[in-house]
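Below are structures written as structure tokens.
Since every read-out is calculated from the coordinates, none of them should be taken as a lab result. None of these values were measured; they are calculated from a predicted model. Cβ atoms are built from the backbone, for glycine too; each structure is taken alone.
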Structure I
């Protein structure tokens, strides 16, 4: 059995793993009781983060301005292996006795009850939870605390909404998209829009992530399951998956969904690059699923590329799975930080996390990370005059409880699905061949995984 787990690389990968591998099981040991926190202006901390440079850019430099007497040592979770960044094994990271951990270490340590219960620390500081987004807190509890414990916190969370160009819908006399539409309904609306006008294609929908991620989200959003209820059997060739996959590929072929070229040449001008990556900004796609940063991006493009038309923009909630109303596959909490229960620097560690979730950091993130939303409820709910209710109204996706697989196996499953989804999207395989390839390779991995656990 593979006992060592690798640290997940990015929040995006974490989202894919949650989708493909299912949620983690509940912690087997309750987080231990906590010592009372105290404000201390001096101290030192060891923090596990992707790289030291990334930490400084994301949080370290800003934190240092406010707390110059707290020394922080970063334990890199990724190391350079030539041109590739390689995750460090969890056991190697823990041998360095960190005070604060992030990424998949949170899952490992929460399972064994080795993280502090931050909810208790909040109560001792008389910190009301209604200061923070219930969506973000629920996502943390579901994915890392067994549904109840709050073993980590983050200054922000990520989600998406559906933007649409009102002018296109008005011109074509097609009803606007609305909040709480199903994935199939959005796809059908995109098909009504798709056409060729004056020799140029008009697309229905595009996506801020990779085409294979949109494909994966669409299939899951129709209710199709990639694994059986016990997690041991792959189900990619079942009728529900075949139907959803064919719907998506047909939509790509008929222009309802825009997918960019697999490779884009370097050195393109802003206009040329935007035309390949953002048909919505160019007025050539009616809808786009994206995070809050698109509001600012639209403004920048309008000023930097005057040839692109200005148009009235509206925002509604992203598509849903009708079986899971109010839940979004896009709600993810990245950059989570948890305190190791054996840390001798609990007070300083809590001081660091309190700063991350405080008002100063919220204001800073709005300037430096426009793609995310602050976890704080008192943060601004508008951007450039646009209200952000559509982003805040969703709850995290509740995935069915399955027998968990290792991070290594989850990463391998994700890699297989990504490759074959791309093969289908770009025409190298038909749907039947692509799904059968995923089915065979994923089932082999699952058989090995559960054989090792006997």
Structure II
């Protein structure tokens, strides 16, 4: 082979090698172009480069709130930051299908294939340090209100916000539970919203005296619907000591004094005739109908109630809302509030990718995005939401009154979240035991002490099995 042919062959080989490298470089690692040092201009809001094109890969399960509000967030973010391209994979089959996809990606061991923005996270993987902390966002100014920080407009229980000492996603929506009341009945009887337990009992006495049941609840799902209202009681009685015991799932939680006081008050409440007799057997629709029709003045529920009952609710129905005031006089009322957020980040992603995903997470808190979330049936996380959108006609009235309570100075929020989820066959039975015992309690078939023991015995079985299973894993 002459020299010219050798040179030609070598040239072809080098060209093919270059093309191969180029193809390899077009995988998911090549989502950032440019140097790691920012050489050009930066955005004043976040200090990130304007001249480096970035492609972010998101995955979003389509569930009850739809996807329109999320699509709007993506579109407006890309418009504000044109160097950022967001490719969203929408999982129309919902959250279960989403979890299956993510589980398969993680099990494959190919971290490059894991999406840059994740809707939800596995608690065990959080504990293992697989996700990126986002603590700094809590102190960041809002995009649409640069004079206000995130921490100033979101009220959440720190135990729920921080997992293993860090924030892994910002709350963008809320679930608010408590006591909805017929404000017209309260007004007609000259009743003020009670601020503590003694006042609450007096209000119930007056309501009953006028031939109206003070409260109705869904008894078929008592573990849920009783907890929506009465679940704050042990926390109000036991304070931080009980809250810590619940969060860390300490032994004998359900035979502690705060929980027994809750059971005693519930039993006495039923004994005095303050509960609608149908509570023991009603489902949520039946209990809500009794409330809407004015046969019961109060109901324990979540903010979805008005939307569920909109077709049968009289147009002049006046909604009221409060946390069940299990607190002593002079103490704050405890509001049962769970936050929900999305936008988890896999820790081993490129730094610039992670920074841009965090900016998108902050962007989701913009009020125009929160409004679209609210119109889809969600409860916005920002407590300043009503300042701008109080007259918004499309908001659910039960959402409105629940958000208004956040502005009350005597309100403190709490969440009954736990440090980690214990999933085993014995712990799974605790939920049903609670529901069965609550019904037995209000029907006089069980004493508070008996109910506490049954629930606690099952809870301890769950803890013991958890210890045993963890020991087997370590071994």
> Which structure, out of I, II, was mean count of other Cβ atoms within 10 Å over residues 148-155 calculated from, if the result is 16.9?
Replying inline: II
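Which of I, II yields 199 for volume of the Cα convex hull per residue in Å³, for residues 300-371 alone, as computed?
Matching structure: II.
For relative contact order in percent (Cα under 8 Å, 6 or more apart), which of I, II scores largest?
Numbers: I: 26; II: 22.
Going through I, II one by one, relative contact order in percent (Cα under 8 Å, 6 or more apart) peaks for structure I.
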> When distance in nm of label points 7 Å out along Cα→Cβ at positions 156 and 444 is calculated for each of the structures I, II, which structure yields the highest value?
Replying inline: II
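If log10 I(q)/I(0) by the Debye sum over Cα atoms at q = 0.06, 0.14 Å⁻¹ is calculated from each of I, II, which structure is the one that comes out at -0.27, -1.43?
Details: I: -0.27, -1.43; II: -0.34, -1.41.
Derived from the structure labelled I.
Which of I, II yields 62, 35, 20 for Cα extents along the principal axes in Å, for residues 92-179 alone, as computed?
Values: I: 62, 35, 20; II: 44, 34, 26.
Checking each candidate, the match is I.
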